[in-house]
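See the structures that follow.
Each value in this text was obtained by applying a stated rule to the coordinates, not by laboratory testing. Keep in mind the model is a prediction, meaning the values are calculated, not measured. Cβ atoms are built from the backbone, for glycine too; each structure is taken alone.
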Structure P
Amino acid sequence: MRLPFRLSWFVLFATAGPALLGCAESDDEAPAVTPWSPPVEEAPKTQLLFTNEGTLNLGMREQATITVRTEPPTSSEVWFVLLGDSLDATLDRVAAPMNAEGAATVQMRAPNKATSFTLRAWIKDGPAAELPVTVSGDGFATLEVVPTYKGKRDVTTWTVSVLPRSTCEAVAPLLPDDAPADIVMSAPASEPLFVEKAPVGPTLAVSVRAGRYAWGCATASGLIAGTTEKIKVNIIDKPIVVGKTDLDVSFVFTPAATPWGSMMTAAGKDLLQRFAPAGAEASTWLLDEMAARVSELDGALFADARAASGWDTITKDHLAAQPMTLRAAIEAFLAQGSSAPPGELTGRLTALTAVPGYGSFSPSRLGVVPADEAGMPGTHLVKIASEPGDNIATSAELFWLPTRYVGGVCKSVALEGAPEGTTMGDALATIAGCDALGQALGSFGACDATCLAGLCQEALTARWDAAQDGSAIQGKIGLVQIFAAAGAKVDDIAVPVSLQGSWVGSVTDGALVASIEKSPVTGALPALPEEMPPAPDPDPEPEPEPEVPSP
C-alpha cells in the first residue's frame, strides 16, 4: 500500500571561482624574442624483413638466393646464422652489406637429408628476423587437415602447426600453447584447412588448436609427393580454469510463499515492537531517547525543563497532530515492502587461487536491500568446482539477519523518490515533525529549538538502529543454502566469462524454513569501472604573457 502523504526533502547549490591576470614589461627595453624552430621528428623504427613469404621449401642440395631488406632502407650490414637441425646446410657468407635499396642477399645450399631449421638475420644493435626452412628429399605433399570437434565451445578459427621429424608424443606436453613448428597457418572454422608444401619423407606432428582452449594432434607419415592427404585430428577441450573464476552472479530468489511470509511477519513484528511498542506512549519513549543523547550535566537541565514546561504533554499533543503516527508509518512500510519475496540475490563469485576447490562469494544485494544492511557478512566461503561438459558447480551457506532485512525493506519504501543521501533518520524525523517539535519545546540550557530538533532525529535514528538488531540480540541468525550448477562459456584460455544454469536451496530465519525450488542463476564478467576525470589543479600556473616581437 502507498502512504497517503509525501515527504519533503532538500536541494543543494554550488558556485565556481576566479581567473588570473598577467603584467607587461616596460617600454624602455624590448623583450628578447626566441626564434621559432620546427619540432624534431622522431626517426621511424627500422624493421628487418625477408622477401620470402612463409616457409622456404627446398629439395636436398638445392641452392637458393635469399633476400632480406630493411624498412625504411638503410646501409647497415646484415649478419646471418642457421639455427636448429640445419645438418650440412651452408651459407656463402655470414655478413652482407645493404645495397642502395636497403636489401642484402645470401646464398644457401640445402643439406643432403630432409630436415627443417631456421635462418636468422640481424643487424648489430638493431632488429632481427627469422625464416623457417623445410628440406624434403622426396618432394612435397598437401595436407587437408580435418578437425573433429564434439565440444560446445564456439570455435571461429583453427590454427594448424606442422613439425617435421617429430611426433604427437613429443609436442603434446606443450599444447594447447604454440608447439615448435616449421609450418603454421590459420583458417576460419567454416573453411577447409589445407597445408601446402608438407615435406615427404619425415614423420610430421600435425597439431591443431582453437585459441588456447581446445586442441588435438595427429602424426602423419608415408606422404606421397604431389598428392593431397586427408588428416583427421580429434579435438578435446582444455578443462575449465575454474581457479580463475571472477564473475558477478545473480540468483533468482523466490522462496516458498507461506513460510517466507511467516518469516517476514515475525521479523516485522519484532522490529515494530522494539521501535514503537504497542501500548507504550510514543511521547514518553521519544523524550527518554532524546535525554539519553546529552551529557550528564545537560541531562539534569533537560529533566528540569521537561518537568517544568510540561514537555510530555506538549510532545504527546504534537505527535497526535501529525498525519500518521510513527507506529502506523512503520506498519505501512512493512506491509508494502515485505508483501513480495526479494526476487534476486546478487554478488561476486571469485575463486581462491591459493585454495583449489574453494572461492568466495561477496553478496551485494538481497532484493532491494544492500547486503550489508540485510546483516550479510561481506565475504562467504563457497565450494566451486568444474564438472564435465563445461559446467561449474557451486555450494554455499550465506548468513543474514531477518530484522535487518525488513528494516532495509522499510527504508526502501520510505525513501522512494528521495534525493541521494537521504537517510531513514530523515524520514522518521519528517514523520514525527521533529523541526516543529523543537519549536514547541523551546530550549534547555544552551540547547535551542534547532538543537532539540536535532536531538529528536538522533533519538529516532538510534532507536531504529537498535530495533533492527533484534535478530542478532535474540540469536536468530538466518541462513541461505545454495546448490548451483551452471554451464559456462570460456575465453581464449578457458577461463569462465559467463554462467547460465539453475540452483536449489532454502532460506531460514533460525526458526522457519522456506524451500527454494529450481531457479535460474546467471553470471557475467564484472563491469569495468568508469574512468574518473582528472582532479583540477588546486594551484594552477598562470598562463604566460604572449611574446611581442621587437620592431
Structure Q
Amino acid sequence: MRPEVIFRETVKSTRPLVFWPPVVLLTAALAFSLVDFDRFHHLVSAANQWILTHFDWLFSYASFAAVLLIGWVAISPLGAVRIGGPEAKPILNRWNWFSITLCTTIAIGILFWGSAEPMFHIKAPPPYAHINPYTEDASTFAISSMFMHWTITPYAIYTVPALAFALAHYNLGRPYSLSGPLSLVFGRAATGKAGAVIDAVGLYALVAGVAASLGAGVMTLSGGLEAIAGIYDTTLLRFVVTLLIVALFVASSISGLQRGIKVLSDFNTKFFFVLIVFVFIAGPTLDILALGAQSLGEYVVTFIPRSLALGERAGADWTRDWTVFYFANWLAWAPVTALFLGRIAVGYTVREFILFNLVAPALFGGVWMAVFGGASIGVDASEHHALVAALEDRGPEAVIYSLFNALPASAIVMMLFVGLTFISFVTAMDSNTHSITSVCLKNIKPGEKRPRAERWVKIFWGALIGAVAFIMTSTTGIDGVRMLSNLGGLPGLFILIAMGAVIVTMRVNWLREIRAAAQPASAEKPAGEEVAVK
C-alpha cells in the first residue's frame, strides 16, 4: 500500500483531537533532542524539577486518598455490584484474570528494580532516616521502602480509574473512553471536544510511562547480554535491543492473536513463582525471612507518614527521587491501562475486582520484593558488597545478574531471566498497545469491522515509544527513565483525582442505577476483543 493511502486512511479513522496533540508534542520533543540534545535535556530537566517542586505533595496525598477510597468502596454497598449487570457472566477464570492483570501492570518493573533498588538504599539511606549505611536498620529501611513502592498504594492507583471505567461503561453505558466516566461528574464538560482532550492527555501520559518502562527494560536486557555473552553495553546494543522489543510487541499486537496474551501471561506468572522459589531456596533463606518480617512491621508502622511525606520526609530529595518517581510512573500507566483492566473484569463483583486488581497483585509484589531484595542484601553483605560495586560500576541493570552469579546454575538462570524480561514487556505492551489504539480510533460499535488503519496506528505508536525510550536511556540512562515517569505522571495524577470523584459520585448518586443495570456483558464487549476467553 502506498504511503499516501496509508496516511489518508489513518487520518480518516482516528480522532484528530486525541491522536494529533500527543503525536505532535512527542515528535517535536524527539526532533528537538536530535537537533540540540543539551538544550533539550536542560529544558526537560527544568520541567521535571518544576513538577517535583510544585506537585510532589499532591502525588503523595492523591495516592494515599486512592487507598482510602478503595477501602471505603470495598465495605460499601457498591462492593456487591456486578460489573456488566446482574446477569453478566465472567469472561475470564480467576487465574487467567489474575495473571493477565499482574503482567499488564508490572511490565518489567519488578525484574529491574527488585534487586537494584535495595542497593541504592543500603549504601545511601536518606538523611532524614538518621541511619548508617550497610547496617541492619538500613536493610530494614530498604525493604520496607520497596513494600511502599510496589504493593498497596501502586495498585490502588490502578484500581481507581479501572473501576470507574468498568462501572461507567458496562453498567451505565458511558462511551468507551477516559472521558466516558468523567461525564458522570462533569456532564457535557467531559464530552465532545473536551472529552477528546481528556483522552489525549491520558494517551500522552501512558506513552510517556510506557517509554520509561521500555527504557528500564532495554537497560535490563543490555545488562543481561553483557553478563551472559560479554557483549559490552553500548549505544548500538541498546538501539538493537529497543528495535527487537518494539518489533516483537507491535507484531504481536497487529497479528490479532489477542488470545496469546492469556497464554503469555499464564507462562509469565508461573515462571515468576518458580523464580521466587528458586531465589528463596538458593539464597540466604533465613535472612530473607527475618528481614522480610522485620521490614513488614516497619512498613505498617510508617505507612501513613511515608504516604503523606510527613515530618522530615516532606520536600526531601529522596522522597522525590524514589516515592514520587514510582507514583508518577504508576500514574502515567494507570488511565489508559484502566480501559483494559476494566474490560477483562466483566462478570465479577466490585469486591472481587478489588481483590484481583489490588490485593492479590500487592501480595505478589510484597513477596517478590522481600525475596529478591532480601537475597540481594544478604548476598551483598557476604560478598564484600559485590552488588553495590556492580551498581556503581555498570549501573542498576547489572545488579540482578550479580545476584544470580552468586547462586547455583547462574548461567541457565540468567538466560531464562533475559527471556522472561522480553516476554514480560511484550505481554504488557500487547494489551496497552491495543488500548492506546482504541482510544485513538473513532468509535467502533460492537461487531463492527475494525479499520485497516488500526495496524498502522499501532506501528506508529510502537516506533514513537521506542524512539523516545532509546533517546532517553542512551543519553541520560536511569535519569531519563525518571524524567519520563514524572512528565507522564503529572497528567495521570489529575485523571486519578477526577476518577476518584467519579467513584464517589457513583456511590452517592448512581448506586441505584448501577444495581438496576442488566446489560449482558457480550453486548458491551468492545469489538475485536479476544483476550477474554476461558
Checklist entry - Once mean count of other Cβ atoms within 10 Å over residues 185-192 is calculated for every structure in P, Q, which label goes with the largest value? => result Q
Checklist entry - Of structures P, Q, which gives 19.0 when mean count of other Cβ atoms within 10 Å over residues 377-384 is computed from the coordinates? => result Q
Checklist outcome for this item: Comparing FRET efficiency 1/(1 + (r/R0)^6) of positions 465 and 489 (r between Cβ atoms, R0 = 35 Å, to 0.05) across structures P, Q, the largest value goes to Q
Next on the checklist: Going by relative contact order in percent (Cα under 8 Å, 6 or more apart), which of structures P, Q comes out largest?
Outcome noted: Q
Item to check | Which entry (P, Q) yields the derived value 20.1 for mean count of other Cβ atoms within 10 Å over residues 329-336 | outcome: P
Checklist outcome for this item: The value 35, 27, 23 for semi-axes √(5λ) of the Cα gyration tensor in Å, derived from one of P, Q, belongs to structure Q
Next on the checklist: Given a value of -7000 for helix-only ellipticity at 222 nm (-39500 (n - 2.57) for each DSSP H run of 4 or more, over all residues; to 500), calculated from one of P, Q, which structure does it belong to?
Outcome noted: P
